[in-house]
Structure P
Amino acid sequence: MRFVFDLDGTLVFGDNQISPEITKALNNLKALGHEIIFASARSFRDCYPILKEKFARETLVALNGAAIIENGAVIKTFSIPEQSAKQLLSLCLEWNLSVFIDDALNHAYQGEEHISFMAFVDPQIGKRVGFSALGAPLKIVIFTNHDKGLIDKLYQELTQLTGISFFFHEAEASFYITKSGVNKATTICQLSQEPYICFGNDKNDIEMFQKALYAVQIGDYPDLKEYAHTVIDSDDHLLDNLCQTIKKLGQLYKKD
């Protein structure tokens, strides 16, 4: 069975590491013959400090489905159409918006003070380049600083562009943009049509939950709950309950 795990808020909580307890639970899954896949909004660059040697060779669906990494190498990408990417960048520069753009390895940004994940951008893999030096954009994140008027204006602009998909992340007050039809679920299904069990916690996990054989939610994000088969509360027992759930499902779906 394929087991797919989001990272932030699902396996990683604050310290940018997978705990020894969760590491043991994941290794036990592998020992039972299950396949582990990680699926994250992060790039490979920013996942590697978490996965390191322990899990860096597992399949990674990165950038909300826009890149597939196997054995530490990018093997497939889904880029935003060039014209739409140019229009988005032009808009961000004209309006002086905080924006972060990833290609397959490098990144470009402006307005660092409003970029919520800057602390997790790893400088060791890939590098910051100028917008003009960036390769084909795979994911664009535009930050609004909770400006309601700007949010409405940006939404209208985004709906006019072709070849993109986007969603608004309320907590970050940011728009996440990828190629049309690209999300974690579509890329997981491109890897294989085999069923999968998934663990996630946030808005970008909704499609992944919808397609899953069994879905486990971490925390209480309300829009995810209707697609979850099990919900693990973010309380003092989270770590134990998460590890027990991984173990239980690993045993239940192991090959005879």
Structure Q
Amino acid sequence: MKNQTKAFNSIQPLPDHHLIMVEGRATYYGKGLFDQNASIFKRVVHEYQFLREFLIGDGISHLYTTDNGSIWTGYFDEGIFGNWGWGDPRIKDSPPPIGEPGVIKWNSNGEQLFVNDRDRASIEDCYSMNVVSDDEIWFYYYGSFKVVHLKSGEYKEYDPFLEFASDLVVNETHLMLRVDADFYLYEIEEDGLKKIARLHLVNENDKKMGVANTSFDVRGDRMVFQSRQYLYDVRLHEIVEMVKEKMEG
């Protein structure tokens, strides 16, 4: 990529050799001027060429794309309640924060396809998000510390009885949340979540691993994380099978 001066901190693929790169912060300067912090690129031969940019909101904590080209964003508190010129009474024409709903679905032209209903999920900070498909996501949010399963616009809320969690991993039958170095495994039941186990990571020498300087990423039942020079790729069903073997043994 040539002549790029933006400090992008998130990148996701889009169909047809496109990708989106996003800056987590975007300032409103007044008089209708603001940062356009989402940029779309297309691969041409061996490099990516800039196509367009748009405002996707300040305070982005999560960015995921889907196979159909949709873009899901989750926002932290400043993106929801306002900062960096958004929702600022000191600025005459300051608009409400773009991320006020807490979770938004976009297309690659910057048009909103879905906006979270705050009456259903009053998000103050989107702590964790997991995008399963174009119309199915899970998120865990500050305010109530609840987990929401959003599918085809329908909400279902679960209470894990767990505060300040992150990195939600999920499949059809189980869900796992991380709090610092501990992982909490749940079985998904019709009327709620059933806690099964509290787990921690161990390395190849069976030593407990910390999470300092460890970066995590999740997608569906897959969790990928980097610790020092090692990259780990784990599936939730593998963890569930391991726990069942331990419990039965």
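For which of the structures P, Q does the calculation of FRET efficiency 1/(1 + (r/R0)^6) of positions 138 and 234 (r between Cβ atoms, R0 = 30 Å, to 0.05) return 0.95?
It was calculated from structure Q.
Can you say which of P, Q returns 2.1 when distance in nm of label points 7 Å out along Cα→Cβ at positions 90 and 114 is computed?
Structure P accounts for this read-out.
Tell me which of P, Q gives -10000 when you compute helix-only ellipticity at 222 nm (-39500 (n - 2.57) for each DSSP H run of 4 or more, over all residues; to 500).
Attributed to the structure labelled P.
From which structure (P, Q) was Rg and Dmax of the Cα atoms in Å calculated, if the value obtained is 19.3, 67?
The correct label is Q.
Work out which structure the value 1.3 belongs to, where distance in nm of label points 7 Å out along Cα→Cβ at positions 34 and 194 was derived from one of P, Q.
Source structure for this number: P.
Computing mean count of other Cβ atoms within 10 Å over residues 146-153 gives 12.8 for which of P, Q?
P
Kindly point out which one of P, Q the value 1.5 was derived from, the read-out being distance in nm of label points 7 Å out along Cα→Cβ at positions 66 and 202.
Matching structure: P.
Cα Rg over 2.2 N^0.38 Å, for residues 98-153 alone computed as 1.07: which structure among P, Q?
Clearly, the read-out refers to Q.
Among the shown structures P, Q, from which was the value 10 of relative contact order in percent (Cα under 8 Å, 6 or more apart) calculated?
Q
Given structures P, Q, which gives the highest value for distance in nm of label points 7 Å out along Cα→Cβ at positions 130 and 218?
Ranking P, Q on distance in nm of label points 7 Å out along Cα→Cβ at positions 130 and 218, first place is P.
Only the coordinates and a few stated rules stand behind these numbers; no lab work does. Because the structure is a prediction, the values reported are computed rather than measured. Cβ atoms are built from the backbone, for glycine too; each structure is taken alone.
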